[in-house]
Structure I
Amino acid sequence: MTTLQKASKDQMQGWRRHLHQHPETEFAVFDTAAFVIKKLTEFGIIVHEGIGQIGIVGQLTKGTSTNAVGLRADMDALAIQELNDFSYKSVNNGHMHACGHDGHTSMLLGAAQELAEHGEFDGTVYFIFQPDEEHGAGAQAMIDDGLFERFPMQAVYGMHNMPGMTAGHISMNSGGVMASEDNFKIVIKGRGGHASQPHHHIDPLVIGAEILLGLQTIVSRSINPEQQAVVSATEFVTDGAVNVIPSTVTITGDCRSFSEEVQDTMEARMGQLVAGICHAHGAQHEYTYERVFWATINSVKETLAAGQAAVSLLGEECVDLACRPKTISEDFSSMLRVKKGCYVFLGNGIDSEGGCMLHNPHYDFNDDILETGAGYWVTLVQQELAPC
């Protein structure tokens, strides 16, 4: 494993626990951004602020090459009440780093410090610190603000910790590594009334039940079995009462897949099913389908580069180069739609302190993997920007 000469585990642990204690959400990551800017400035790295509202890019150039790579970490937390009881638990009520972005930010800061003071490479590294990953808006905001035009790079790389995976191991695959997420909303407008006289009404509950069952035929009958997809209705809300047939039913949920072709099919078939069933019962309806996260698609060359760096750092026994795609979603996907790159998973531990799943009020990032994550970034940069 690469030995970090400057960014020690204890130092990164201090940063990580400070960030964990002071979580911020969405684009309101003011203190977090200020902390990142302060550290990058201390390391002697050029800092560009306010990209995509509050995103940050640190720029470090050595040598004369025009080659460049981008390394991205997310800064935002979740609107969750933390249930941990350790000394660095959240002091911001209703906010928590339940996804490990505190660790991601700390590892990238550690890599930035190491590369600034001891890195041997020829080219430019862009350290990208992004807001609002959780709602899928931060990456696109930075892109729309000229991220890749202002900071030209050949490739961009991302990383996420993964509970349930051996601590310090790294996994990846070429192609689809994480699914898209589409949100849908169906409003059925019937005609409610007294429950004792259903023949006078248009019952949206019955119509909604028929739609719920119909939605499950989309994947089984409209999607190629060789492709993956999930349709999940997650809410069924009415304005009825115990003796009142409702007038309105609202169904919401999400869809997951790994290709835009499948997204197109799910959106179209859902619209046809809803319209047809409502028409058959004489009901009106509203239907919206929103694409929140794109599928995360790793490019071949950059995945090979990421794998080579991981194996160089950890050895073949600790690296999975063909992991199974995951149906979770990530807005780094927006960056990979316009720039080649690779997104990898870093094991957070199976039975460790951080062993429970992401978005859990008892979750914690495993500090034992901080050096591994930072070491991976350093190894990748020195490999991809090796002096000729």
Structure II
Amino acid sequence: MAKYFIIAGEASGDIHAAALIAQIRLRDPEAQFTGLGGDQMVAADCRLHQHIRHMAFMGYVEVLRNIHHVRRNFRLTEEALLAEKPDALILIDYPSFNLKIAAYCRKHLPQTKIYYYIPPKVWAWKRRRIHAIARLCDEVLGIFPFEPAFYAKYGYRCTYIGNPTAEEVANHKSQITNHKSSIALLPGSRPSEVRKCLVTMLEAARQFPEYSITVCAAPGLDDTFYTPFLRAGETLTRDTYSTVQQATAAIVNSGTATLETALLGCPQVAVYQIAFPRIVGLILKLAHSKIFSIPYFTLVNIIEGKQVIRECIADNFTVENIATELKRILTDEAYTKEMLASYEHLSSLLGTQPAAATAAAIITLKR
């Protein structure tokens, strides 16, 4: 009976982990799963040692503020690994935590196979991590088609197994033809980023009173969390895919959601709030090539290699900038048509390979 230990530190990783668990079970019905994750993993019959609600700390300030929780999570995970002695450790993104755990596992449980399913975006920043990933992991399973070539430049191996977001969108995408006059807001999944972004996103959307506003809630946050932000007539939904697919436009917190929005065919503007935005904005302008390896922040633009959607980041994250871009999306038909054409090309680049099934075929241990 094979034992798998999976670590997903965020809501998106929880979804991907659950899909992977289901595919491994098809190949090994007796497999046992434990780890760190969320409700989706629990529903997939994975026993959790820690829930993501106690793990999702974003940025240096929040990490420092919660450093005792971070340290406790490390100790808890190390103790759980020694107790479980899994045959395989499966890491899903969350690099600052997962790479330290991988090093601990390699040292104390050398027989445990280590798989990085959805590795960190080393091609975007912190390229030095690629050496630790290659040294610590038995297999690196990438979800972007350019990743194998990137790893190969450093003499390492990475296997492209398809993109799970593309797969999930394809599985859920409905034949909706009646688009609504609405603006969808996707403010992120962590409480801190929602608090920082949603007010500005709402103020920008309110500049267009002829469009209804719908906020897409994160799986781990209660409806009551959003209530103080909303005015009469503004709605909250948990059916994100249908809402985005029907919307006229979307304001999206940078992350996987920008890719989902593109694959659902909704024109968008991407945003991201950063502490001390003016200072950070100046630093990024002066030292972009030294800090980041690519000129874009959003997955849509990174994969396409050009600006498909506007990025209102750091000091550009203002109500005026977002509203200006929204107006262009809502009134400039040629501009919107060009964006949608780029979306189609993006979809073709990602392909139709089933990510979870392909990864499971590689990870499932033969007994």
Structure III
Amino acid sequence: MLDLLSKKFIRNYADYQNIKVRGHYGVLTSIVSIFFNTLMAGFKIVLGFITGSSAVLADGFNNLSDVASNAASLVGFIMALKNPDKEHPFGHGRMEYLASLVISILILFVGFQTLWNSIWHVIDPTVVEFSFLTVLVLVLSILIKLWMGRFNLAVGKKIDSTTLMAASKDSISDVLATVTTLIAIVWSQYTFLPVDGLLGAVVSIIIIKTGLQIAKETLAALLGTAPDEELLTKLQHFVATYNRIIGTHDLMIHDYGPGRRYLTIHVEVDKNEEMMTIHDVIDRIERDIYTDFKIKATIHLDPVDLNDELTRKMKLVVIDILWEINPTYNVHDFRIRRSDREITLIFDVQIPADDITPHHDLMELIDGKINEADNRYKTLIQIDHSYT
């Protein structure tokens, strides 16, 4: 089904990393989802009123919220397709994240609304009329939602879309909700307990849980998260394979929406290398990163002295001191500045992102331990937090 639709409606459908292509996939998937959710919502709401079942009504309104969610996704993908402009030079890719946030809000609204209705059905139970048509509609709904979950998941993986992944999770929660509704319809025929209201409440809680999970994941993306460990390892290994690159550090990835990522990284090279040669290497790495990872890279050059004995010796001293203070700390950009009056050790110390040690206190501690080892040196220390 996916291959058939994509070949018919999407030009260059196999180029999943292309921003325009992934946007068209999102639009197509949203339209398909709107069609099926509208169909299911209509049938369930009508049947819910006819049979007097709060569980069926809750399930129907859940599908109606899915229509609104799909519409938000559709708008998000269309807006994300807009080209960069003067006010938004990095494009509009984060509109997709905002669409996911709107989806989560709509899901939560419907979840709390149906929970309230279900509680009243527990307090004041109504007779639920059994209908084979209702059972048939719910079974078909389960099958359709299972297909929609797989459909959204398949497209979401192909184009790396958090919005479609959220839609897939919502479809799976809908399957659980509809199964619960089906149980309520059958069970209510054999008991005087308010099964319909109780299971309607269960459906509502499932809906609320899904909404909260999607909201949490979307807000994390909007706030900015550390890069994926696998991607980080690949990038570091990729850069390290180039000749004349000694080491890397201070890697940061800025995410402006799917397909719109920017990378900054520092690379260490021998200070005696010819500048134009190194510049050519850096340019080639930046181009290759975009070709292989579709990430625009900016690389900062850090020259290091590989032949100075004192530099090697004092760097090892500093590494031992940092290990003693905290094994997660590491040093980079280590160099020595000499003058007639003093020798200054200049280096950066990288600490974890969640380390709350005051920078001034940490610099004083490191400086004090260096003086304990050898009081001839002054220090110029920069504290960096890790962004990975």
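Read-outs: derived from the displayed coordinates by stated rules, not from any lab. This is a predicted model, so every value here is computed, not measured. Cβ atoms are built from the backbone, for glycine too; each structure is taken alone.
Kindly point out which one of I, II, III the value 4.7 was derived from, the read-out being distance in nm of label points 7 Å out along Cα→Cβ at positions 48 and 328. The correct label is III.
4.1 is what came out when distance in nm of label points 7 Å out along Cα→Cβ at positions 96 and 136 was calculated for one structure; which of I, II, III is it? For distance in nm of label points 7 Å out along Cα→Cβ at positions 96 and 136, the value 4.1 is produced by structure III.
If helix-only ellipticity at 222 nm (-39500 (n - 2.57) for each DSSP H run of 4 or more, over all residues; to 500) is calculated from each of I, II, III, which structure is the one that comes out at -14500? Clearly, the read-out refers to II.
For FRET efficiency 1/(1 + (r/R0)^6) of positions 72 and 192 (r between Cβ atoms, R0 = 41 Å, to 0.05), the calculated result is 0.25, so let me know which of I, II, III that is. Working through the options, I get structure I. One of I, II, III was used to compute Cα extents along the principal axes in Å, for residues 112-207 alone, and the answer was 80, 37, 24. Which one was it? Checking each candidate, the match is I. Given -0.22, -0.51, -1.10, -1.44 as the derived value for log10 I(q)/I(0) by the Debye sum over Cα atoms at q = 0.06, 0.09, 0.13, 0.15 Å⁻¹, which of the supplied structures I, II, III does it correspond to? Answer for the origin of the read-out: II.
Identify the structure, out of I, II, III, from whose coordinates log10 I(q)/I(0) by the Debye sum over Cα atoms at q = 0.12, 0.13, 0.16 Å⁻¹, for residues 88-303 alone was calculated to give -0.76, -0.83, -1.05. Working shown, then result.
On the way: I: -0.85, -0.93, -1.15; II: -0.77, -0.88, -1.17; III: -0.76, -0.83, -1.05.
That value comes from structure III.
Quick check on the output: 16 is relative contact order in percent (Cα under 8 Å, 6 or more apart), derived from one of I, II, III. Which one produced it? Going through each structure in turn, the value belongs to II.
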